[in-house]
Structures are given as structure tokens and as C-alpha cells.
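Scrolling down, you'll hit the structures one after another.
Values quoted throughout were computed directly from the atomic coordinates according to the rules given, and no laboratory measurement underlies them. Keep in mind that this is a model prediction, so the values were computed, not measured. Cβ atoms are built from the backbone, for glycine too; each structure is taken alone.
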Structure I
Amino acid sequence: MLSVYNLFNSSGEWIAFRIGKNLFNSEAEWVGWFPWGDDDAVTTDGDYLGTVCNGNRFYYFSNKPYRGYAGYPGYPGYPGYPGYPGFAGYSSLPSGASDAKFPKK
């Protein structure tokens, strides 16, 4: 079984979780994936979505270069609701970053 990694914005609010290469919002909707095996995520359409920083923060960097078409991983199915992880506390944004926004479903 793959581990669940909870992700938070700079205010400490839980915004998403990662299971394997897939990214889900806090309502368990599939919003993106990690195609390159690093901390950069793209939407299901292949657009840059954000980057995991400091292990559990998810930020959008406006200066990220285009990395090419990521392909399409195939729908992962419903992951189930992982449960509310609580509040992570405030964390300052890195230079050039803003809190990531997820596409509306």
C-alpha cells in the first residue's frame, strides 16, 4: 500500500494529498500528478500546477521553465478520503512562490 503525504499552503491549511505519483485535492478529487519523479506536479492536462517544498508545502512558482509534455498517466480511481490531518502552522513563502491554486472540477 502506498503512503499518503498531506500537503499544506503557507497558512498551514490542508489543501491536498499525494499517493504515489498522483495528487488529489482535499476533497479527494484527482487534480494532477508527478510525472518526472521529483517535486513538480502538473495538472491532468499537463500544465504546471506546483512544487512540493519542505516536505509538506505545495507552492506555485511563476518562473518554472516548461519541461515538455508530461503525457497522461491514466485515471487513478477514487483514493478514498484520507481523513483530516489537522493544521500545519504558518510557513513563509519561498522567493518567487505563491500558494498553489487547483483547477475547478
Structure II
Amino acid sequence: MKKTIETEYSLGQVVKHKYLDFRGVIYDVDPEFNNTEEWYQSIPAAIRPKKDQPFYHVFAENDQVFYSAYVSQQNLLVDDSQIPVEHPDVPVFFGGFDGKSYEILEHSKN
């Protein structure tokens, strides 16, 4: 029997990092840490998250660059700015924006 994991955030939701200066749109979620140990150890110890929680894939942006981020649930916050995310991959996977989240396009659902 598979274990059900409760997540605080959902696909298409606009979030921001609790400590680092970026925001973005969630496009995938892992029920627990699923990246390399090298990546995990590269996180500063003061903000290094526990592995046994959801980790989100985020189309991220800051003032300088667009990229994909992998972020623990404990290091995310809701972005209530109501400002659309400008990451170029957002319109490929998502449709309308209601100020809090994006509609998932049918071809993006799995």
C-alpha cells in the first residue's frame, strides 16, 4: 500500500523561497527528497531541510535569471503579490493566472 503524503502547496501555485531571493510556479512535487547527496550537502547547514518532506520543482525567477529550482516544503511560502511569473516555461505548461496560481494545461497533466 502506498503512503499518502499531504502537501501544503499545489501544482501551478505561485510561491517564494523563505530565505533566498526568488519566486516561481510549482510544476512538480516529490513526496520526499529525490536528488543527489552532493546537491543536498551544498545547501547551507542553517537552512538545510529534512529529507522526509515534500520537495517541489519550481520554475523560478529573480531579478537576474530564470531557472528551475528544487525546494523543500519547509523553505517555501505563498507568494501573495498577485504578480504573474515571467519564467518562459510557464506558458508552455500553464494557462490562466488568477493572482495566486496558474491553471494546469491539459497536456501537462500526468
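Name the one structure among I, II that mean count of other Cβ atoms within 10 Å over residues 3-10 of 11.4 was derived from.
Among I, II, the structure yielding 11.4 for mean count of other Cβ atoms within 10 Å over residues 3-10 is II.
Here's something else I'd like to know. Determine which structure produced the value 10.5 for mean count of other Cβ atoms within 10 Å over residues 43-50, calculated from the coordinates; the candidates are I, II.
Derived from the structure labelled II.
Which structure, out of I, II, was percent of Cα pairs over 16 Å apart derived from, given a value of 54?
Source structure for this number: I.
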